[in-house]
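Novice: Right after this note come the structures.
Laboratory data are not the source of any read-out in this text; all were calculated from the coordinates shown. These figures come from a predicted structure and were not determined experimentally. Cβ atoms are built from the backbone, for glycine too; each structure is taken alone.
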Structure P
Amino acid sequence: MSADTARRTERFAKAGSPDGGRDGAIAEDPALAGLRVSGSLPDGEAEIELRGVSKRFSARKRETLALTDIDLGIRKQEFVTLLGQSGCGKTTMLRILAGLTQPSTGEVTIGGRPLWNGDHRDDEALRKLGLVFQDANLFPWYTVEENIALPLLLRKVDKTERRRRSHELGELVGLQGFEKALPRELSGGMRQRVAIARALSYNPEILLMDEPFGALDAITRDKMNLELQRIAEATKATVVFVTHAIAEAVFLADRVVLLSARPGRIRSITHVDAPRPRSLEVTAEPGFQEKVLELRRQLTEDEERVGREGGVSE
């Protein structure tokens, strides 16, 4: 084991130990301990904040409580992953952060500004956000360069600046030489690179990502996770990343926020104190595996609880 690897292992082990303090803290399931897990931060620390957020959907005279009592603060330049079973409310929570879905109760603030003023979204808060979804959603008749620059076109940025910014971002995400290619000529991983570059085109401070690599093969997904780390550091963006892959959540995150089965609530928050940039070697280290196994245990326990109650997690 190299000295560098040994240091990383030691830091992972410390973060996962019972006396690891704040970096090792894993809060108990509210359903089991009778406690409400809060991810709130001290005043002034959070760039993104959810306070008492719940979301209830109504359809065909039936109501579904998707999220309940979410308190979460996210620091500037922090990388937070949202983890949980299908149907636990991860995507709903991300859509609430993105201003695409209004919470039923509670408040969302971005950079200290309320995201919603009544039924209207705050444009200044929205300008801080960039969105990436599982489907790249590229325009098939536009080239890579044109797809990346599309948000700038909609903002009436002149052609010279659009082209300059598109080439700059193409280089950042590793698409040099493909500027004139059409989406059908690209692999799945390359199309997601275009989607990430497009989301970064107008310099958002916050990048919201909903399982962007879920449809990729394992090797490509690993490569994209490494690239995403590099891109986040280069752009100094705050990242909120939805996934149902436990190892991916731990590998990418500063904090893993685990949501319980519906109604979604924060079951635990796991701090990952490991140096960046992280290589794939980290995933073989004991401290990393301990965190993955503990999160898997919590997910399994939650699934069994839902089964005992006669419900379903989807």
Structure Q
Amino acid sequence: MFTTPSHGQKFFIFNKFRQFYKYDISETEAQDPQKALDEAQKRAAKIYGTKYTYFLTNGSTSGVIAAVLSCTDKGDKVLLWRNSHPSHKNAVMLAGCEPVYYDLPVDKEWGVPSKTTSDLINIKGVKAVIVTSPTYEGIVSDVKALKDVCLKNGAYLIVDEAHGALYPFSDRLPQSAVNIADFTIQSLHKTAGGLNPTALLHSNCDIDSAYALSMINTTSPSYPTLASIEANINYINSLKGKKKIETLIDNITALKKSCKNVKFGGNDITKILVKKEGLSGFELSEILFDKYDIEDEKTNEISTMLLCGIGTTKQKLLKLQQALRKI
């Protein structure tokens, strides 16, 4: 084989990845896909019920940027949360648009940002609105209500649902934005068991984001990573995958029922937002880490959040349950 990649599937510099090397074949642009990739993305769109679903090998960041580039023109105004992920502001800057910011109130009971409400985004003259739902801590906005406001004001709705990739596959989780918003971005690697940094960009409008993606993404995407995206979607959409999600929800529900000495918050059960009277969130985090070897995802002055995903085992949750009950 006299093509890229130069390892030729037989020269393994990092031996632990020898199987990965074997499947790393000569590149084809993901934005101008050959038949197999094109069909895989079309199958994914059918699974999600979207007009377009694109495989992303550069994380949700690339999806947010592509969505903004797709639906705006230079000089347009884009509304975004002031403390949102850096990719939101970067997307607006790269599109040559003008950022318009809104602030989210902080939930004083938990120390986390509240959900985005219709009144916060009811601003005329913006071309697109970017909303984070769920937040890191599992606070979910009413996307349908937000979409209604955007329709009234002639704006596109872009939902950063990076932490909600499991939502379309269980009625016990919050409603996904994939069939409501114009663009929805999901990270498979955060909760759905995907490799870093696999993600998806869903589109429900008539805009094809392939050209926008071609401007920002590499022309040499990883084929093993692309293959893992297809396998990931097929798994979480399968009976086995859905059962795995339901089992995870059952196990977290059991943990919450068992731990009467702490309080739980948030809208998404897979984000265990917890606080303990008499302890700050940082103190609780330190105790969990130092005494019980349990690391959380995000902490504030009042509460701490432990992120769960499809790979969170019952044993892990039982360990957390025992620790919380002892604190």
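Novice: The value 0.20 for FRET efficiency 1/(1 + (r/R0)^6) of positions 37 and 157 (r between Cβ atoms, R0 = 35 Å, to 0.05) was derived from one model only; which of P, Q is it?
Specialist: Considering all the candidates, the number was obtained from P.
Novice: Additional query: Could you tell me which structure in P, Q was used to calculate FRET efficiency 1/(1 + (r/R0)^6) of positions 213 and 293 (r between Cβ atoms, R0 = 41 Å, to 0.05) as 0.50?
Specialist: Clearly, the read-out refers to Q.
Novice: Using mean count of other Cβ atoms within 10 Å over residues 93-100 for the comparison, can you identify which of P, Q gives the largest number?
Specialist: Comparing P, Q, the top value of mean count of other Cβ atoms within 10 Å over residues 93-100 belongs to P.
Novice: Right, something else. Can you spot which of P, Q the value 18 was calculated from, given it is relative contact order in percent (Cα under 8 Å, 6 or more apart)?
Specialist: On the way: P: 27; Q: 18.
It was calculated from structure Q.
Novice: Of the structures labelled P, Q, which one yields 10.8 when mean count of other Cβ atoms within 10 Å over residues 117-124 is computed from its coordinates?
Specialist: Going through each structure in turn, the value belongs to P.
Novice: Looking at mean count of other Cβ atoms within 10 Å over residues 125-132, point out which structure of P, Q has the largest value.
Specialist: If we compare mean count of other Cβ atoms within 10 Å over residues 125-132 over P, Q, the biggest value is for Q.
Novice: If distance in nm of label points 7 Å out along Cα→Cβ at positions 245 and 277 computes to 1.8, which of P, Q did it come from?
Specialist: On the way: P: 1.8; Q: 3.7.
Only one of P, Q returns 1.8 for distance in nm of label points 7 Å out along Cα→Cβ at positions 245 and 277, namely P.
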